[in-house]
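Derivation of every value follows stated rules applied to the coordinates shown; laboratory data play no part. Note that this is a predicted model, so its numbers are computed, not measured. Cβ atoms are built from the backbone, for glycine too; each structure is taken alone.
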Structure P
Amino acid sequence: MRNKKPKIFVIAGEVSGDCLGARVMRHLPNVEFCGVGGSEMQSLGLKSLFPMGDLSVMGAVEVLSRIRTLTRRINQTVTAIIDQRPDMVLTIDSPGFARAVIKKLRASKQGRELISGGLRFHHIVAPQVWAWRPGRAKKYAQIFDKLYAFFDFEVPYFTKYGLDTVPVGHPIAESLLGTESQGIKNTKEKIITLVPGSRMNEVRKLMPVFERVVETLHSCGYMGYKFVIPTVETTVDYVREHIKNWAVKPELVDANTRYDLYRRTYVAIAASGTVSAELAMLHIPAIITYKMNPITVWLLRRFIRVRWVSLVNILLNRGVYPECLGPDANADTIVNTFDSVVLPANRSKMISELRAADDMWIRSDGTASELIATDILKTLVD
């Protein structure tokens with residue numbers, strides 16, 4: 001290792017990756033960081049190359065609609081890595097962008113010089129190859145030097161192709177698991193938390209659905225319920241503008257305080273994604289929804305290999321969280337599901353099943369961010 005501080009170029013493309021990146025950074029105080037991140041990593045001194053929101057896009061059709069911006073950001077990132085000459089490139093989720101950047105680096109003369117000089121590529125969050133497109137495991141082995149997976153069962157999918165894969169547990173569990181939900185005791189103020197997601201394309205699709213859900217619930221007798229939306233920096237302006245004309249206006253809170261909100265939540269209606277794991281760890285009853293482009297829905301139905309999208313459902317192999325996806329991501333279906341979830345017996349059963357999943361999220365030898373940071377430091381020293 002060089003005498004000066006080792007340098008890591010880190011890339012996070014969405015809020016969950018930004019939070020995890022910040023946790024890892026806190027365990028590496030003697031490392032210099034540069035790259036792309038959001039408010040959490042920036043609060044620790046990272047100067048983001050460009051707004052993280054430019055990478056927050058999901059779905060085949062949605063990616064194609066942003067191809068110019070993504071191509072520009074890929075080229076910009078490759079140039080920055082060549083200029084910064086880091087010891088490691090650490091990518092967190094956002095697999096499409098990460099692979100594109102590394103492929104371009106490997107194909108360039110300057111990139112190959114960095115690689116021959118010891119540049120390594122580590123990636124956090126294993127793709128769900130056990131759910132669909134298992135061939136991605138081989139492609140990851142060709143791109144990355146090391147992969148940090150959340151669960152032990154994911155490891156063999158990648159090691160069989162020679163990719164060094166380390167199971168670390170789910171990173172969110174280190175701060176959430178064990179902080180018991182007060183939701184089941186909260187009968188005076190029933191908070192309905194609406195989570196439209198962190199990517200602009202998913203927020204644009206879900207906000208009109210959420211508006212109709214709120215109006216329908218309010219008109220069907222749920223007038224004593226309070227509606228709250230946690231907002232992220234990349235979409236807060238859009239959400240604030242959108243709710244101006246709602247007949248029943250929800251309260252907006254900063255996503256940085258979302259865990260306190262979740263603990264007080266009676267039922268959440270949330271976009272599919274990391275939030276479903278967060279809610280599950282806090283034992284919050286929820287309905288998971290996602291409104292996709294019809295072509296994306298067709299592709300998922302054609303190639304998906306699991307029955308559910310919510311991680312807790314997948315881990316327990318049963319539908320603990322009801323899912324309203326694709327054509328079912330509509331106000332009528334969500335409201336009908338809500339009517340069932342709030343029945344006391346159903347709600348209590350859901351909370352009990354969420355508690356039963358606690359042991360599946362963690363490892364006994366340390367938290368995810370500690371294990372990742374320790375392994376990174378060992379790699380840099382070696």
Structure Q
Amino acid sequence: MLLNKPRLQNLLRAKGWLGLLATTPESVTYLSGYWAMPQWIRRGPQVYAFQGADSGTGSFVVTGTGLSDQAADQTLWVDDVHRYGEFFVTPQLEPANSGDAMPAWRTRWVDILTAAQHDSPAKAVAAALQKAGVTGGAIGIEEDGIGAAQLAAIRAACPGVRFEDAGDFSKRVRAIKTPAEISRLRSACRIAERSIYAALQGAHAGESEYDLLRRFNTQTVADGAYPVLYCIGIGERSAMPNVDPSRKQRLSVGQTVRFDVGGRFEHYRADIARIAAFGDVPAASRRAHAAVQAGIEHALEIIRPGLAGRELFDAVVGIVRRAGLPHYQRNHVGHGIGLDGYEVPALTPTSIDVLEPGMVMCIETPYYELGHAGFQVEDMVMVTETGVQSLMSLPHRLLDCPATGSPPVFDESPLQVLVAGSPAP
């Protein structure tokens with residue numbers, strides 16, 4: 001189970017809430033195990049998940065009838081699935097052989113489809129809360145996952161319940177990762193590393209950013225992940241923070257390539273960055289890279305439980321400046337990562353977050369110099385009881401890629417990757 005239920009319940013009791021009603025795709029999956037595909041890929045579909053503050057309160061998912069097949073086909077850790085709206089599925093027209101066993105997912109789906117159908121999401125939520133034992137008191141609801149009209153409808157349908165915004169609360173619940181989450185994050189990270197290596201395999205003068213992207217994404221998919229983040233820039237274009245790989249920008253000897261990349265493995269994100277040097281690059285490029293590398297390596301030396309996010313920010317920025325970029329500026333040097341790409345903690349100059357064991361973070365020191373290039377080292381790391389553990393295997397240094405077209409050689413091989421589990425449906 002992904003859900004850290006004891007942490008959730010402790011935080012709910014501290015707030016005086018009877019439960020948490022999730023509305024965002026990340027928190028719905030976290031609270032219930034339910035991955036509603038349309039909710040993840042477009043705005044609009046209303047899907048909810050609820051967990052209570054104590055064992056006597058029920059848990060549930062509310063979803064559209066048209067999404068109920070996924071609820072039946074997945075392993076959920078809730079008591080009930082409630083549906084709303086119409087959707088038409090044709091029963092088998094020819095009689096089945098009497099000896100055929102019904103698949104488990106079909107049995108579960110029939111149970112969902114034969115249960116009560118509600119006219120609207122708000123009415124379904126009201127019925128689900130009543131069945132869960134919540135008819136009054138306060139619960140948290142993620143207001144950022146639904147529109148104002150939808151929130152008003154839910155409040156009107158549940159007049160005895162007081163709904164309080166839980167947007168920041170739910171992110172704090174997810175900040176401490178369970179072993180199952182860490183395993184998925186580690187696999188997502190290693191797949192991204194393998195994909196960088198695959199992109200650099202056979203790199204040669206004249207090929208485009210898009211050529212590198214194609215090899216990167218092919219490896220990502222082959223390893224069971226889905227492409228999400230793939231900023232791959234060559235030379236001057238690598239200074240674009242959100243560079244979209246171009247078919248026109250061509251690789252030539254003496255250029256650097258910036259990878260700020262990561263896919264999604266079993267719903268969990270990767271976000272890492274490395275710089276490759278194609279042949280012999282200018283001394284200015286090596287100096288800039290050495291400075292951002294020094295910042296990352298200092299972060300790994302000082303991360304520990306109890307360290308404030310703003311203290312880590314100040315220390316890392318100070319090291320990068322002293323290491324060769326005295327004008328260096330940043331608005332953050334990292335962020336939590338999990339089901340979402342940006343989670344708690346925030347490593348900013350004003351952050352109130354404090355590092356705790358079990359947090360998984362991206363530590364990064366990007367530097368974008370217009371007219372020259374972009375330089376970035378970004379690691380995924382986990383805070384431990386005594387310090388920090390990196391989820392990475394690629395070295396921090398420039399990844400030297402021979403201009404001869406032969407594959408790059410790394411001291412630490414990212415090819416030895418153990419990927420636990422199977423891809424998401």
Structure R
Amino acid sequence: MSTQISQPLQQILTVSELNRLAREVLEQSFPLFWVSGEVSNFTRATSGHWYFSLKDASAQVKCVMFKGRNSYVDFTPREGDKIEARCTVTLYEARGDFQLTVEFVQKAGLGALFEAFEKLKIKLTHEGLFDAAYKQAIPKFPKTIGMVTSPDAAALRDVLTTLKRRNPNINVIVYPTPVQGKGAAAQIAKAIHTANARQEVDTLIICRGGGSMEDLWQFNEEVVARAIDECKIPTISGVGHETDFTICDFVADMRAATPTAAAELVSQDVDTLRTQLSNIWNRLRRRMDTKLQAHAQKLDFLARRLISPLQQIEVKTNQINQLKHRVEFAWQRHLQIQHQHLLRLQSSIEQLNPQAVLARGYAMVQDATGQIVSNVKQLKIKQVVHITFEHGSAEATISSIKSE
């Protein structure tokens with residue numbers, strides 16, 4: 001007689017239960033971590049979420065980055081980009097897809113750049129290169145401004161446009177240098193050293209437009225920081241946009257949020273100066289009128305106090321005349337002082353006028369690009385130059401060159 005042994009039935013999972021258990025195991029087993037790879041199959045959904053794959057030479061994995069996270073990223077990954085992603089492992093239960101949920105992304109190598117930036121910042125801080133006690137004051141009324149930047153940069157055009165609008169009497173000398181690419185940091189430092197050696201400008205602006213951290217990296221190099229620190233000319237850093245910070249910003253005597261802001265810091269608006277001068281004159285005139293009226297009333301009061309006998313009238317009259325003479329002398333002296341002050345202000349403004357220099361027989365020479373020629377080294381034989389006189393201008397061809 002055979003005996004049938006019954007065994008308990010094994011638990012049978014639904015697909016949903018299986019996927020849920022697998023997701024829980026994955027999420028518990030992998031804490032937040034970084035992974036690097038190449039972007040492929042990138043898609044931005046109408047919801048704002050990003051879907052893409054990360055791959056290397058032998059494998060790939062699906063990724064999702066939700067809108068609430070990708071809105072904090074300052075670039076959009078493109079096909080083939082090398083990126084680094086901070087993410088967690090999960091499983092999309094509806095399709096059973098193994099995927100990464102991305103919390104943050106950055107271009108590959110940025111982590112190393114940030115680390116190098118912080119390391120150099122700490123080093124230079126300890127050496128005192130950022131110490132405010134050693135910062136130089138920026139001249140309030142510079143006559144000549146130096147610019148370390150690329151001649152083709154939009155930053156240069158922005159600065160020149162701002163200076164022309166605010167105070168066209170300020171001279172500008174450009175120390176040309178590449179501001180991006182391999183070896184640019186050494187060229188920037190060389191341009192700063194050149195300006196420092198020549199000592200022909202009152203203020204030196206180091207600037208370029210905005211860009212990524214890699215674009216601005218030349219201004220995070222130690223060689224540039226050392227050059228700025230050794231410069232005896234007051235320096236302004238106008239690198240990038242308002243949110244960009246570089247080592248150059250910390251070493252310079254002053255940081256400007258943008259190149260345009262740097263130009264505004266070094267140039268006093270001529271119209272504003274004229275308005276201030278007019279206000280000073282109006283206040284001076286009102287004070288003069290007030291003093292005159294006060295002294296007139298005092299004279300009237302003293303006149304009413306004149307009494308007999310007649311012999312005292314002459315004494316009082318003499319006293320009044322002496323007082324009047326002192327008042328007139330003091331008033332004339334006050335007027336002379338104020339007049340001299342106004343003449344000095346007027347002379348300062350006139351000295352900034354290039355037309356006054358031309359009127360003394362000087363001329364302004366410019367090359368074909370409009371660059372002012374201040375050194376024979378800028379000239380070549382047969383080169384055509386433009387000469388501006390007090391009245392009119394002329395074109396000339398260089399036939400010979402004599403060095404200093």
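Computing semi-axes √(5λ) of the Cα gyration tensor in Å gives 36, 22, 20 for which of P, Q, R? Considering all the candidates, the number was obtained from P.
Please state which of the structures P, Q, R yields 0.75 when FRET efficiency 1/(1 + (r/R0)^6) of positions 155 and 235 (r between Cβ atoms, R0 = 41 Å, to 0.05) is computed from it.
It was calculated from structure P.
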